[in-house]
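These are the structures in question, set out in turn.
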Structure I
Amino acid sequence: METTAHSPWDTDYKGTELAPVYEPLWHMLQQCLRGFPVASVLDFGCGDGNYAYLMAEEGLRVTGVDSSLRAIEKAVAHGSGKARRPCEFIRQDSIPEDLPDNSFDVVVMLNVLHCLTLKERVDLLVKAKKVLKQGGVLFASVLDEEDESYPRHEWKEIEPNTFDDGTGRLFHFYSRDELAEAFKGFSITECNMLRNIHPEVGRQSALFVLTATNNG
């Protein structure tokens, strides 16, 4: 595990309990994982490891990567108990260069791509394709431009449809056309939408949930 400077996302991991699981998203991921033979998963943007541990309980070998040292420390701490199946956790801003090519059956990116600049998003997808096996799957959830739960009208727009919330945290809102362009290096097999009323703000939360295959 690598030490790092303060991450603007560290504040999300102050408590001792793991972050709540968004059950509809987990069920969609679970269905994806059960749809074909899977042994190894890279969970990029794993946060405190909650989804990584759920995937490990499915019998999978999971490597979690996150930019927040606090999140990784919390994930490791929660894995020390006997009730947890082991996962490997790495502190890194992007997919580590030393991970072998063609080494993962699935790369998972839950609510992480929309927290990056355009260059970072492009670079990350190139690296994801590199570590995915031929025929491997990328499963991602990203903010839809129809989302109303974030007050982006109050934030600074630093790139088209990318906003800084004032703390250094970024949020990008995808259109369907942009999503297709961003994932043109993959074959998109499924694109769903998740909609609900955010309980804390009373406005619509909107996500695209994407499954894409690495066809080389």
Structure II
Amino acid sequence: MTNTSVSNTVRLFGAGLRALLVLTLVCGVIYPLAVTGIAQTLFNDKANGSEIKDKSGQVVGSSLIGQTYNLPKNDPNDAEEAARPDLKWFQPRPSNGLGSNSVNTQYSLILSGATNRSGDNEDLIKWVTDAKAAVVKDNSTASYKVKPADVPADAVTSSGSGLDPDISPAYAKLQIHRVAEENDLPVKDVEGLVADHTTDRLLGFMGEPRVNVLELNTALRDLIQG
């Protein structure tokens, strides 16, 4: 009886060990390698993070995650100092969740999330009002005046995730004259950049037309550097 019990135990132990080894090989080695191989072959760009590179081949970020373009703080240690947009670059949607980027590889993400404020919330109303005034002021030039009615919604509101990499073509076009003036470029050249980086609706009816800000600013830097 004892020998039979020991024999059964050894047999069950052996079966369990074989199952562990087989499942480890299949699920831990073969399956990951197969998935990785398929992804790298069929979806190489997406599998590697949808990286954006400049003309030198340097990775500057991902097309899936938005980034801010701000001037350095006067006091890097002052957490209360308000961020100041670097007006040389196209600006993204307002958000506390975006990382920062000067069109290089050094950017850091903060948090994802929306304001979760209702439409009649006083704080939200003030944020939107102040944001609209700033957009009008920042994007008005000597030859181009922005009216409050010209400011699209995405210029003054954040997305649900706070990480939206895109802006509307309307917001991109509103920034053209300011970007051209700040970089001493012909307006027509900057208009061409925006047109080249405007993506239409998927299949002509899904989603909204959009402009990826990082892709646009990367092309702008390449144009500035010649």
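If FRET efficiency 1/(1 + (r/R0)^6) of positions 18 and 138 (r between Cβ atoms, R0 = 25 Å, to 0.05) is calculated from each of I, II, which structure is the one that comes out at 0.55? Only structure I yields this read-out. Ranked by mean projected area of the Cα convex hull in nm², structures I, II are topped by II, which has the highest value. Suppose helix-only ellipticity at 222 nm (-39500 (n - 2.57) for each DSSP H run of 4 or more, over all residues; to 500) works out to -7000; of I, II, which structure was it derived from? Source structure for this number: I. Of structures I, II, which gives 2.1 when distance in nm of label points 7 Å out along Cα→Cβ at positions 34 and 50 is computed from the coordinates? Value 2.1 for distance in nm of label points 7 Å out along Cα→Cβ at positions 34 and 50 corresponds to I out of I, II.
Name the one structure among I, II that mean count of other Cβ atoms within 10 Å over residues 170-177 of 21.9 was derived from. Considering all the candidates, the number was obtained from II.
No lab work stands behind these numbers, since they all come straight from the coordinates. Keep in mind that this is a model prediction, so the values were computed, not measured. Cβ atoms are built from the backbone, for glycine too; each structure is taken alone.
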